[in-house]
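What follows is a group of structures, each given as structure tokens.
Nothing in this text is a laboratory measurement; each read-out follows from the coordinates by a stated rule. Since the model is a prediction, treat every value here as computed from it, not as a measurement. Cβ atoms are built from the backbone, for glycine too; each structure is taken alone.
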Structure I
Amino acid sequence: MITSSRFLLFFAGVFMLGAMLPDLSKAKNTTATWEDLDARPNPAWWGEAKFGIFIHWGPYAVPAFSAEKQYAEWYWMALSDESRPDHAAVRAHHTANYGVDFDYRDFAEDFTAELFDPATWAEIIAGSGARYVVLTSKHHDGFALWPSTDASRTWNRPWNAVEVGPRRDLLGDLAGTIRQAGLRFGIYFSLYEWFNPLYQADPDRYVREHMVPQFKDVVTRCAPAVIFSDGEWDHPSERWQSPEMLHWLFTESPSADYVVVNDRWGKETRHVHGGYFTTEYGSGMADAANPWEENRGMGHSYGYSRTENLSDYTTGREFVLMLADIVSRGGNFLLNIGPTADGRIPVIMQQRLAEIGSWLETNGEAIYGTRAWVRSQQWSEGIVAEPERGQYKSGYDILKLTVDPDPGFAVKEILFTQKGDDLYAICPVLPTDVLIVCELDLPETTMVTLLGHDGEIRWRQKGRDAVISVPPIDVSRNGGAAAYVFKLAGALD
């Protein structure tokens with residue numbers, strides 16, 4: 001028999017236990033719809049950063065081989081798939097240099113990264129003016145650059161950088177050093193793995209038992225600010241469990257408050273769902289209706305390819321113009337470098353980064369933290385046709401721009417960006433006498449300057465156009481003279 005005092009103690013104990021148990025009615029929802037996920041605004045830092053560096057690095061850096069204008073990081077697939085246009089070239093190279101029976105997975109032993117110095121990488125990348133870095137945590141070959149036990153377990157062999165090859169946490173080492181340099185750090189993550197035994201046997205088990213746990217592991221370890229997902233095209237996002245993963249990412253992961261994600265989460269999601277839309281070796285999007293990012297390599301490949309020559313590499317000036325063109329339409333630019341198997345950033349890539357950085361050191365004000373103006377470009381008649389309203393011509397037409405040879409004629413090839421009340425006019429060539437910005441009525445208080453040079457520049461209003469007088473200029477002071485930026489302070493007041 002329970003006495004009244006014992007009953008009270010018993011009741012109090014039950015009450016306290018109830019208070020400690022979770023209230024299931026208020027438990028976190030573990031699912032989310034794309035409507036819910038798309039409603040999450042991108043953290044502001046990403047849209048202000050504008051310029052990032054992509055890094056493709058893995059065992060494919062050992063052969064470092066690609067057929068003409070192909071991706072070196074797809075070496076294993078090219079070697080295996082006879083239907084690919086690059087199969088014959090890769091197979092011939094592989095047989096001649098490694099033997100017909102040499103397994104791609106054996107490249108991991110030679111992926112040593114013995115010259116990898118994270119501090120040197122961080123210094124080179126910071127010198128480019130980039131504000132964020134995205135490293136391949138794993139590509140489609142499944143090789144993990146962090147101590148992923150899931151990788152080795154499903155491959156039934158050491159298949160991460162800590163257990164084979166470099167025998168160090170490449171991802172973790174670079175993440176810490178990049179952050180110390182004041183940059184944001186992100187990861188590329190492939191949803192599928194070409195030849196993973198579990199994926200080939202049962203894709204659903206692969207997702208449930210390997211991919212999702214591995215995703216949560218790498219995010220928990222390095223708390224990335226960007227996640228560039230890829231390899232999504234085999235299945236819809238529901239089968240990849242992408243909505244569930246992203247719900248966890250946005251609510252429970254260590255990066256929840258600041259992480260930005262792309263649009264590659266299922267075969268139906270590109271340019272439909274995700275934090276920002278992606279284009280690859282293209283011209284980007286027409287405008288800033290949705291956040292977007294163009295990504296590409298310096299040559300034709302993302303992974304380092306020894307078959308590429310100087311003529312395959314885009315010049316530093318072209319990269320500056322690409323960056324300005326992309327930002328003028330409201331996009332970000334993610335430019336890739338492909339390190340060597342021993343851990344070096346190739347010198348030609350270092351040079352391109354330094355050239356971009358030199359220009360941004362002087363002219364970055366017109367890039368960082370800006371947004372698209374009401375129009376992004378002003379084209380010359382007879383050189384590049386004006387695109388139809390709401391459309392953008394394919395390719396980087398800005399690279400075709402020239403200046404009229406007549407002395408004193410105004411440059412009409414201009415890219416525009418905006419920050420607050422200030423307008424920036426980015427000219428691929430230096431005006432010889434005057435710069436005319438068509439259909440721009442400037443307030444009388446507008447102050448015009450040329451970034452990198454001292455003193456104000458005279459201007460006048462001529463009908464509907466602003467006419468800016470251009471004095472003699474020492475072009476050597478203009479960050480490599482890749483392009484010239486006129487700042488029209490207060491132009492939009």
Structure II
Amino acid sequence: MSSTHPRTDASDPSTLGDIPAEEFTRHADALTRWITEYLRSPERYPVLARVAPGEVLRTLPDQAPEGAESLDAILADIDRLIMPGVTHWNHPGFLAYFANTASVPGILGEMLTAALNQNGILWRTSPALAELEETTTGWLRDAFGLPPDWFGMITDTASVSTLQALAAAREMDPALEIRRRGMSGRPELPRLRIYCSEHAHSSVDKAAITLGIGAENVVRLPADDRYRLRVDALEAALVADRATGYRPLAVVATLGTTSTTSVDPIAGIAAICRRERLWLHADAAYGGPMLLLPEGRALFAGVEHVDSMVVNPHKWLFTPMDCSVLWTRHRQVLKRTFALTPAYLETEEQEIALSHSDYSFQLGRRFRALKLWFVIRAFGVHGLAARVRHHCSLATTFAAWVHATEDWEVVAPVEMSVVCFRHVPVRFAGNEPGLAAHNSAILDRVNASGRVFLSHTKLGARYVLRVAVGNLRTEERHLAEAWQLLREGAGAV
């Protein structure tokens with residue numbers, strides 16, 4: 001297809017600017033219509049991409065084009081080259097991992113973010129970015145009932161939020177002098193230890209690796225029969241480590257574990273951390289929106305005592321990837337950890353204006369607050385809470401179907417909007433490897449349908465299936481379809 005804009009000619013400066021705004025209008029209109037149709041009927045696609053590894057790569061040219069290509073041709077290639085390799089997280093049958101949604105207001109906010117192209121290096125490089133981020137994180141903090149003096153900032157993912165929180169934990173005691181002297185070649189510096197449940201997210205280990213603490217200094221503690229960190233095990237580990245000469249540094253409590261959405265006993269853990277002078281980080285990346293509900297606040301009793309907390313609006317608050325919120329009660333410690341101002345970034349307002357780069361290892365930052373602002377305003381706090389409650393209700397309904405059916409069992413408490421379950425036919429009684437292979441085969445058969453996508457986890461020796469409700473477009477009929485496919489799969493394998 002011929003180009004709709006002039007070819008770039010290095011000898012003609014008039015051709016060296018951007019593509020004309022009129023061309024943007026025409027193609028933006030076409031792309032908006034495409035997105036509208038996609039959002040209207042995502043079920044026309046198989047939810048899980050049906051390509052083999054390397055298949056998309058083989059359809060793409062080895063070399064970049066030397067000459068300009070038309071936007072018509074580029075947009076046409078979305079359907080031809082890109083869509084076959086897309087797993088549709090916006091599909092109402094996406095019930096794997098933690099489902100999410102690119103909602104209409106979030107998409108609009110993301111479009112505007114790209115157009116404005118802000119870079120929040122300093123306050124003056126985008127006052128609106130800095131102050132809207134302060135506002136939106138404050139709105140969520142208040143909506144969740146968290147202490148009003150907590151400082152909030154937006155990162156990309158919970159992995160980075162947790163990394164920054166644990167870096168601050170390492171800086172909490174200035175006597176360690178890690179910011180200035182580092183950790184290597186210091187025999188007087190004790191080995192630092194981080195404690196979490198055996199069900200805590202792997203981002204805790206990655207943070208320890210990145211910070212130089214080391215993976216073997218992440219102490220994963222046993223959980224109780226509801227998959228929550230055992231407080232007595234934490235106390236015993238602290239005593240043993242101090243006796244060995246280790247330096248306990250921080251505890252990560254999970255408020256909605258990845259496998260089962262279990263909630264660690266935050267009040268008891270917080271009491272130990274206060275007594276032992278340990279930093280307590282709460283990973284509520286998925287479960288945080290439960291704080292919009294009275295029953296959720298009861299579930300998270302004691303959360304106001306943590307030192308830092310992460311919640312991902314891109315999981316259960318319908319904000320497009322990526323958007324993670326980190327709060328801390330120790331704003332100055334976080335700033336002491338990361339603030340570094342070279343001469344070329346010094347400004348006259350730097351002592352009074354908020355520059356988020358002072359609180360992060362990242363200098364530049366996107367205008368993520370804009371899409372979160374769109375989402376919160378478009379749905380309202382009450383609307384967000386109603387949707388979270390509805391998803392929990394759908395999960396309870398699905399769990400009831402499993403409970404009521406012979407040879408099926410729910411294997412973990414349904415605290416939020418995730419159900420862990422499995423098929424347990426009599427012929428596999430006492431045979432965990434056989435049960436694992438059987439349920440894995442069911443999962444493969446269900447996912448091959450293209451109508452729904454489920455994932456699995458392991459609870460001890462048990463291989464279990466998961467249904468995670470979190471997409472705005474998921475209705476009870478989609479869960480009913482998944483349940484039918486599961487029972488059909490169980491009968492076929």
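Which structure, out of I, II, was distance in nm of label points 7 Å out along Cα→Cβ at positions 372 and 452 derived from, given a value of 2.7?
Derived from I, not from the others.
Could you tell me which structure in I, II was used to calculate percent of Cα pairs over 27 Å apart, for residues 172-339 alone as 24?
Label of the originating structure: II.
Consider the structures I, II: one of them gives 1.07 for Cα Rg over 2.2 N^0.38 Å as calculated from the coordinates. Say which. Walk me through the intermediate numbers first.
Values: I: 1.14; II: 1.07.
For Cα Rg over 2.2 N^0.38 Å, the value 1.07 is produced by structure II.
Using distance in nm of label points 7 Å out along Cα→Cβ at positions 116 and 428, single out the structure from I, II with the greatest value.
Working: I: 3.9; II: 5.1.
Largest calculated value belongs to II.
Work out which structure the value -13000 belongs to, where helix-only ellipticity at 222 nm (-39500 (n - 2.57) for each DSSP H run of 4 or more, over all residues; to 500) was derived from one of I, II.
Source structure for this number: II.
Comparing structures I, II by relative contact order in percent (Cα under 8 Å, 6 or more apart), which one has the largest value?
If we compare relative contact order in percent (Cα under 8 Å, 6 or more apart) over I, II, the biggest value is for II.
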